[in-house]
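J.: Quick heads-up: structures coming right below.
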Structure I
Amino acid sequence: MKQLNPSIKHHIAIGVLLCLWSFLFAFFVRPFEHGTMDLQVWIRVSVGFSLASLFSYIVVAIYQKIVYQKIVKWNNALEVSTYILFYLLYTIITYTYYKSDIIRGNYEFSQFFTDIIINIALVVTPIIFLLRRYAIKLIPKKEEFVTIKGDNKMDFLKIKKDELICVSNSQNYVEIFFLDNDQLKTKLIRSSLKKIQYEFDFLIQIHRSHLINPSHFKSWKDSVTISLTQIELPVSKNYKNRLLSL
């Protein structure tokens, strides 16, 4: 996974969900019951192990945020390191708790690791993976701006990318159609349609005189005309197939 949501708040929420799920799974399924634990002991096991998962994941959240702030990137190796850190902490905490006077577990570390930790990891790892993938979707989208420059240094327009509707040729100028407080506005800039298309490859040509931002495409009015946000434009036969694929 080459992307990360660095928000500690979101990852604490993941830790809480992981904690609740771990408690329910441990209490009802009892995946490592060895016949010497009564109900009260098993409740203590379930509570302790689930809180261990919460604490371990909070440490992971802090660790990954520190790393991400330093290098401002994420990769698969760093992603794997978060799982290693989580299970390292989880193993130390749970084994210490398991051997304490609270539980007085019978397993030595090797058996504890193979019979308990590995089995837990096989079940919990996919849950962590899915929750971390979902956290990426919670990253707030940054507003992306585009700056359209003309031949004159003072001739430019800076707007949000999603506010740009289309660009039309107008002799030695291009006419920019954009939204300003949901109102359709235009601005003439001395440039060429070819230059605009080269600089902003997200624009789609629909006519020799028109480029559109596909996010504003609404519908076909007829076979040669399309409706965009607050404007209609003609479509040339040569460019029709591209639009039909949208």
Structure II
Amino acid sequence: MVLFTFNIVDVEAEAKKGASITVEERLAVTENNSRAILRILDIHDVKASFFIEVSIAEKLPHLIKAISSKGHEIAFYHTDSSLQKIEETKKWIEDVLEKQIKGIRQKDHKLPHEELKMLGFGYVSNIDHADILFPFKRLKRDTEIVEENGLSIVPESISPYSQLPYNDFVFQVVPMKYYKNMVFETLKKDDFVLIYLSSWQFTDFSKYRFDVPFYRKWNSGKKIEDKLDKLLCWINDNEMATARMKDYIF
């Protein structure tokens, strides 16, 4: 099973010297990037899970409704919000969509599983920090879903023969032929492969004056749209099953 997931987050980079980018402009970039992802998924009839960053979720009601109406899962991406803020945002989205939010993803700031369970979450999908060197460190970790304090803990997937994780940066820099081999080999060993990308990667950095390192701009924007399109074509051509996270777990 291939689990496609997307972190919906604002571009964190500052504006280049002499330029300015407002909060509203950042939000517009995030929404446009997310709708580009939706279009590609719709073309290939693939359902995915969208992890919306908690602090911007209530500012994107139309986008969240569009994602849900296409049959995709809405979940949360927690960076540094308080438990109260997560609870309030969760209730607001559930009222808007009339659907339960089951998943939450964390990276740098991780909340106790007991508290997440009390808020009504059913699974946690934690991810590691990824920079220019991290994706190429050889890693060893458990790749099976486990139950802990009533929550399903979903680990990041790792290619068994290269030991590369399936994080956003690896997808951006690894050649497609090699990436396909990673997916194929992982599915021969594991029950699922969890792939995640981030909405900021779909930004046209020639249009928006964000001060980002060259390795973050490389293969971004339209190039990463095309890369995602090619991967989905290959998955459908090879009749690989895909699913939303909550469907696979529960």
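Only the coordinates and a few stated rules stand behind these numbers; no lab work does. Small disclaimer: the values here were computed from a predicted structure and weren't measured. Cβ atoms are built from the backbone, for glycine too; each structure is taken alone.
J.: So helix-only ellipticity at 222 nm (-39500 (n - 2.57) for each DSSP H run of 4 or more, over all residues; to 500), computed for just one structure, reads -12000; which one of I, II is that? Don't skip to the end; give the middle numbers.
T.: On the way: I: -15500; II: -12000.
This value belongs to structure II.
J.: Have a look at I, II and say which one yields 6, 23, 17, 13, 13, 12, 10, 5, 0 for P(r) over Cα pairs in 10 Å bins from 0, in percent, as calculated. Kindly include the intermediate steps, with their values, before the conclusion.
T.: Values: I: 6, 23, 17, 13, 13, 12, 10, 5, 0; II: 7, 32, 39, 20, 2, 0.
The structure behind it is I.
J.: If distance in nm of label points 7 Å out along Cα→Cβ at positions 29 and 149 is calculated from each of I, II, which structure is the one that comes out at 5.8? Walk me through the numbers on the way to the answer.
T.: Values: I: 5.8; II: 3.5.
Working through the options, I get structure I.
J.: Looking at structures I, II, which one was semi-axes √(5λ) of the Cα gyration tensor in Å, for residues 61-180 alone calculated from, given that it came out as 57, 14, 11?
T.: Working: I: 57, 14, 11; II: 29, 18, 13.
It was calculated from structure I.
J.: Thinking only about relative contact order in percent (Cα under 8 Å, 6 or more apart), which of I, II has the largest value? It would help to have the intermediate numbers written out before the result.
T.: Values: I: 13; II: 28.
Going through I, II one by one, relative contact order in percent (Cα under 8 Å, 6 or more apart) is largest in II.
J.: Compute distance in nm of label points 7 Å out along Cα→Cβ at positions 13 and 101 for each of I, II and report the one that scores greatest.
T.: Values: I: 4.2; II: 2.8.
Result for distance in nm of label points 7 Å out along Cα→Cβ at positions 13 and 101 over I, II: largest is I.
J.: From which structure (I, II) was mean count of other Cβ atoms within 10 Å over residues 93-100 calculated, if the value obtained is 17.1? Numbers along the way, then the final one.
T.: Values: I: 17.1; II: 13.8.
Clearly, the read-out refers to I.
J.: Starting from the value 5.3: which structure in I, II was distance in nm of label points 7 Å out along Cα→Cβ at positions 125 and 165 calculated from?
T.: Details: I: 5.3; II: 1.4.
This value belongs to structure I.
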